[in-house]
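Q: Several structures are given next for inspection.
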Structure I
Amino acid sequence: MDKYTLGLELPTDPRWIDIASKNIEEILVDHAYCEQKAASSCVSLIIQYHDKDRLVDVLTPVVAEEWNHFERVLAELRKRGYGLGPQRKDEYVEALNKIIHKGGSRDQQLVEKLLMNALIEARSCERFKVLWKNIQDPDLAEFYHELVISEAHHYRNFLDLAKTYMREDYVMTRWNELLEAEAEIMKGLEVRGDRMH
């Protein structure tokens, strides 16, 4: 589960874990919504591209897995006496939305959505790894270790699906462009310990 495996150009700022460790409730609340949004995003893709059998078959179990993770994060909140709390604005995803191409063919639009999902999954998994390796709460460290193992392949699912519906050279060129743009987004975002991204 290293940087190379996840493909990201820029690792998480080391200051993030120090701030996040002091804001466990906020991190868990934001994480819960991230899992809910991941499940919802897969459902939306299945509905919009119901004619793509491979996509439906690959993403259906991901929906169940992401929702299970939502339930598990909720259990971690309850265990600590916390409620779910309100959803926060996700500045990271908003910034990603701005670098996604909006035009092109239906398959090109699908590839953009799949690559955006791949980016979000890769960054989330990288943050889970940072929490697993650095957080002082042993129960949460084990929890995030399990999630790293579970989630590490999700970004590959989206990347592989993109290659199913578009030439590999096109997909990889676009993926590398998005990786560079994502690194610039990360450099520009405030280091906040109350957000998963």
Structure II
Amino acid sequence: MLGLKLPTDPRWVNIVEKNIEEILTDHAFCEQKATSTAISLIVSFPEYTALVQEMIELVQEEMSHFKMVHDIILERGYTLGRDRKDDYVVQLLKFFPKGGSRTTQLVHRLLYAALIEARSCERFRLLSQELQDKKLASFYKKLMISEANHYTMFLGFARQYGDRKEVDKKWQDLLQFEAEIMNNLGYKETVHG
């Protein structure tokens, strides 16, 4: 369903389990960045009313996810750590050239968002199936469903606002590029890395 070209090695969960505090901190900041992305889309493309309405709901949902992760951090006696650069996203954002029409810029941003949500969904599925901590596994199962919905929403908007054939070609090319990035990641206790 997600179309990812390279699945995450299940051994990544072993890395995560050795430092739950790190994955939770990284996850919390991923939720904040998702919120920022939604707000940025509203600010940058206010004339797309359907998109704006969905982004308003997404901001509320992503902040509620941030709160859930933060609550788990506090329940476990941890403190929210500092944010760090997301190597996955930094590399991914190099794929499409800068510039182009507003529509092209919008489509590219929507495709990036769809792919980030798809990879998050895939990683959360893995955590829900493989984590020994059943409470945390159950938490990630719930969020996995949410990420899948976000992925389909962003991809759907890209197809709605851009030329479908062109968007689908860009999507396939982006998926292939992302697989190459993933070849060098999967060794850290981060959601995408």
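The numbers here are math on the coordinates, done by the rules we state, and not lab data. Since we're looking at a predicted model, the values are computed, not measured. Cβ atoms are built from the backbone, for glycine too; each structure is taken alone.
Q: Can you spot which of I, II the value 2.2 was calculated from, given it is distance in nm of label points 7 Å out along Cα→Cβ at positions 35 and 51?
A: Numbers: I: 3.6; II: 2.2.
Only one of I, II returns 2.2 for distance in nm of label points 7 Å out along Cα→Cβ at positions 35 and 51, namely II.
Q: Please state which of the structures I, II yields 4.4 when distance in nm of label points 7 Å out along Cα→Cβ at positions 11 and 99 is computed from it. Don't jump to the answer; show the numbers that get you there.
A: Numbers: I: 2.0; II: 4.4.
This value belongs to structure II.
Q: Using distance in nm of label points 7 Å out along Cα→Cβ at positions 131 and 163, single out the structure from I, II with the greatest value.
A: On the way: I: 3.0; II: 4.4.
Looking at the calculated values, the largest one is II.
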